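K.L.:
The structures come next, written out as structure tokens.
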Structure I
Amino acid sequence: MKIRRKLPKPARARQPAYVIGYSSAGPTFSDLRDWFDLEYGGPLKLSTGTLRHTPGGDRPAPVLAVHGPWSAALHLSIPQEETDMWREGLGWGHRAAAEVVPTNARPREASDQVLHAARLARGLTLLTDGTAYDTACQIFLNPSDWKDRPLDQFKVGDHLTIEQTEAADSDHEWFLTRGLAKFGLDEIETLRPIGLSSRPVLEILAALADELVRIGQSPKVGTTLVVPALVLPVEFIRHRTVARGVVPTSVREVKW
């Protein structure tokens, strides 16, 4: 008897990894598959049989785009009401949009899933001369902005940014990662006195982000984690939700 591998499902209650606004007519699934196969060797398999309307709603079920063991869910055209919401929130002029939605993945597979979703979003951006919005990093990506590396050269830093701004008390600077949410992790933040060099802080947060992706979990509040690359103990001291940008962010504060 042939055993059929069960396809992964889009993670419930998760924001899309990317929203892509179109500057031209939207591509077909065939367009995306042909581009992906040419760019990455393929084959990109699309489970188009899942295209059916959700009971009680006007959004079709997502189409799973599978390449080897990696998958992501696609909506090549999201409902107009949602498109308008993103257009208003992001301040762009695109009147049609697509989404790339993460699927559930084990921690050790998170990096592969993140890369696969990024490649699909890149393809949709290039095919439409559009603009992608990275919901975790909260940045915009035009066709020329994408970084593309071979599978064996994956870098967490390509999918991560670190925000630096003045804290509310004005005596400290606030540092916050953007992008760990793609890996199923909380973002990390820290406060440092104003006037000190920011470079060591950025380097420590980048190394900590690498280590968190490697271990595949966000340590509990009260935990001290030693970052091997720095031989530096980092303490997790608080957990909270930050309402910045379009998407609320779950954050853990650290100090060293």
Structure II
Amino acid sequence: MEVKVVLDISSIVWDDIDFVQNKSLYYSLKNDFFLFIQAFESCKNLKFVARKELLGKIQSSFPYKITNEHNMFDFQRLVLCFLSTKRNVSYADINDTNISSLPNICFNYFSPELQTEIGYLITEMHTTDENYIFCTFSCRWNTTDNLKTKNSTTKEHQTVIHGNGNLTIQDYYNTNIRNIFEPNPKHDRVKVANQKRNEVSKLSCFDGVDTSVPQSLLDNATECNADYYAWDSHNQTFVCFTQHLNNKYHGYDEKISNVPSQIRNIFHK
């Protein structure tokens, strides 16, 4: 399942005056942001909600003078690398000024151009049917509440607050969203091999104990008609993962003739 993340822009566009007055908080933010990037990179199905124009405004507003300091150089490098990710999701340039955010995520020290871009983002968050996850940091977020957007109606957005031992976006993803492999005993490769009639397909990549290999295949599988398909190169077979409870999936080897053509085309089979 693809999950879309909105980042608190104030975590990477800073107020110079506030930095001077609260340096220790920004050093803490630097460390927490490293954890966010590691978590984001570890979850291949996470997408970053930011159109290219917003990314451009962030890059031009980035606190280069501050992060050119020796103890901030790694932060600058990692953030600018993150902003160049190809895993971003765009949206329309529609700014409904009647929509506000609670708390306010658009600060006065932001440039007018950046404020306009964040207006587009807030409008998108409030009006889309999708549920984006808002990612912020304990040193920037002075509440435990979720972010809300509001005009005549109020919409609450799941908020992940990184730092001070809080869960990361990876923890949230693994617990609430990630498809989890849960073996079905009838596909046990030993049991199937001992059957006189091969009525049930085995799962060759599962040894009956270690779920890491089938889980890895599921993490990278392609969805088609409510099932997920992956190519098991070690055993030279397709694996079909079928949902049996919430986000739990069992898997089995699938004959290539039963695999949808669009899946076979992806893997050139």
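K.L.:
Taking -10000 as the value of helix-only ellipticity at 222 nm (-39500 (n - 2.57) for each DSSP H run of 4 or more, over all residues; to 500) derived from one of the structures shown (I, II), identify that structure.
P.N.:
Source structure for this number: II.
K.L.:
Can you tell which of I, II yields -0.34, -0.54, -1.07 when log10 I(q)/I(0) by the Debye sum over Cα atoms at q = 0.07, 0.09, 0.15 Å⁻¹ is derived from it?
P.N.:
II
K.L.:
Out of I, II, which one gives 13.1 for mean count of other Cβ atoms within 10 Å over residues 70-77 as computed from the coordinates?
P.N.:
II
Any read-out appearing in this document is the output of simple, stated calculations on the displayed coordinates, not a laboratory observation. As the structure is a prediction and not an experimental result, all values here were calculated from the model. Cβ atoms are built from the backbone, for glycine too; each structure is taken alone.
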